[in-house]
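Below are structures written as structure tokens.
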Structure 1
Amino acid sequence: MAKLNFEFRKRLDAIIDGDHHNYCYQCGACVADCPAARYSPDFNPRQIMLLALLGQEEALIGENSPIWLCTNCYTCYERCPQDVRPIEVIIALKNIASGGKRAPGILEQIQKSVNEQGRTVAWSPLVDRRRKELGLEPVKPVPVEEIQKLLEE
């Protein structure tokens with residue numbers, strides 16, 4: 001039998017600025033059109049919502065947590081008949097995990113790339129050559145200084 005972790009639920013409520021997620025009745029509408037659920041059997045927004053309702057902190061932000069598979073497409077937000085906002089729960093969980101230094105190591109690499117290049121993926125001349133082959137314009141420069149200033153604030 002699962003023991004409810006009310007402290008974790010309260011922490012989640014405070015981050016989300018409300019308790020919408022407590023109204024999830026597990027209908028599954030959030031899963032139906034979810035691209036991450038379609039391509040990964042490990043990702044299921046309904047399961048994440050159930051774990052949040054139970055306050056299962058370790059399952060949600062521990063090692064190998066499924067929250068990192070979410071694409072942040074907001075489809076679950078649009079589909080939910082109860083206005084539960086699963087994406088807001090998932091983003092809050094990502095923030096809790098990141099704040100507790102429990103995010104996957106790849107996120108540190110992505111953050112470094114954004115800080116240095118303004119992009120999540122490293123650019124190389126090969127990118128522009130391939131874009132030219134496809135009839136696309138070269139990648140425009142990114143105002144890295146502005147991004148760094150925003151990140152500092």
Structure 2
Amino acid sequence: MQNKKIRFITKTALIAALYAALTLLMAPISFGIVQFRISEVLTILPMFTLSAVPGLAAGCLLANCIGGFGLVDIIFGTLATLLAAVCSYLLRKHKWLVPLPPVIFNALIVGTYLYLLAPSEATLLFSIGSIGFTEMAVTYVLGIPLIGILEKQKNRLRLTD
């Protein structure tokens with residue numbers, strides 16, 4: 001039992017660190033009205049492990065604390081990621097639906113507050129559409145192939161719970 005807890009915490013921490021590192025490494029394109037967060041490819045991980053849910057939320061929290069739009073981004077960006085991760089976990093048996101919750105939650109939540117933080121830069125529709133489009137590009141164009149790779153390697157990587 002103790003070993004399972006340690007494994008869960010370790011996976012959570014690794015996912016959080018990887019998400020935060022990828023976001024901050026790509027900081028010039030990870031933040032703003034038009035953003036392309038490569039780290040969002042990791043949002044497919046709830047398909048394989050429950051530890052991805054808190055891991056993604058913690059990684060987003062850390063990244064937004066260091067490079068985001070302040071308290072609004074820290075709270076609502078993390079909330080969007082947490083809600084998306086929970087829903088992706090619930091949809092884990094449906095490979096093509098797993099990437100959809102991050103697209104929806106980030107487009108609606110992040111797109112809305114980014115518009116409110118910088119209304120002169122874009123319209124609300126543009127902000128929501130931009131976040132949704134780039135999120136879809138990352139989660140589907142990169143995420144679906146990553147799912148295929150991880151499905152083949154999941155036992156070797158001890159990815160599943």
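The greatest value of relative contact order in percent (Cα under 8 Å, 6 or more apart) among structures 1, 2 is that of 2. Once FRET efficiency 1/(1 + (r/R0)^6) of positions 40 and 136 (r between Cβ atoms, R0 = 25 Å, to 0.05) is calculated for all of 1, 2, which comes out largest? Largest value of FRET efficiency 1/(1 + (r/R0)^6) of positions 40 and 136 (r between Cβ atoms, R0 = 25 Å, to 0.05): 2. Given that helix-only ellipticity at 222 nm (-39500 (n - 2.57) for each DSSP H run of 4 or more, over all residues; to 500), derived from a single structure, equals -15500, which label among 1, 2 identifies that structure? Only one of 1, 2 returns -15500 for helix-only ellipticity at 222 nm (-39500 (n - 2.57) for each DSSP H run of 4 or more, over all residues; to 500), namely 1. When mean projected area of the Cα convex hull in nm², for residues 48-87 alone is worked out for each of 1, 2, structure 1 gives the greatest result. From 1, 2, which structure was mean count of other Cβ atoms within 10 Å over residues 80-87 = 22.6 calculated on? Of the structures listed, the value fits 2. Quick check: -0.73, -1.14 is what I get for log10 I(q)/I(0) by the Debye sum over Cα atoms at q = 0.13, 0.19 Å⁻¹, calculated from one of 1, 2. Which structure matches? Matching structure: 1.
Quick note: the coordinates plus some simple rules give every number you see, no bench work behind them. Nothing here was measured: the structure is a model prediction, and the numbers come from that model. Cβ atoms are built from the backbone, for glycine too; each structure is taken alone.
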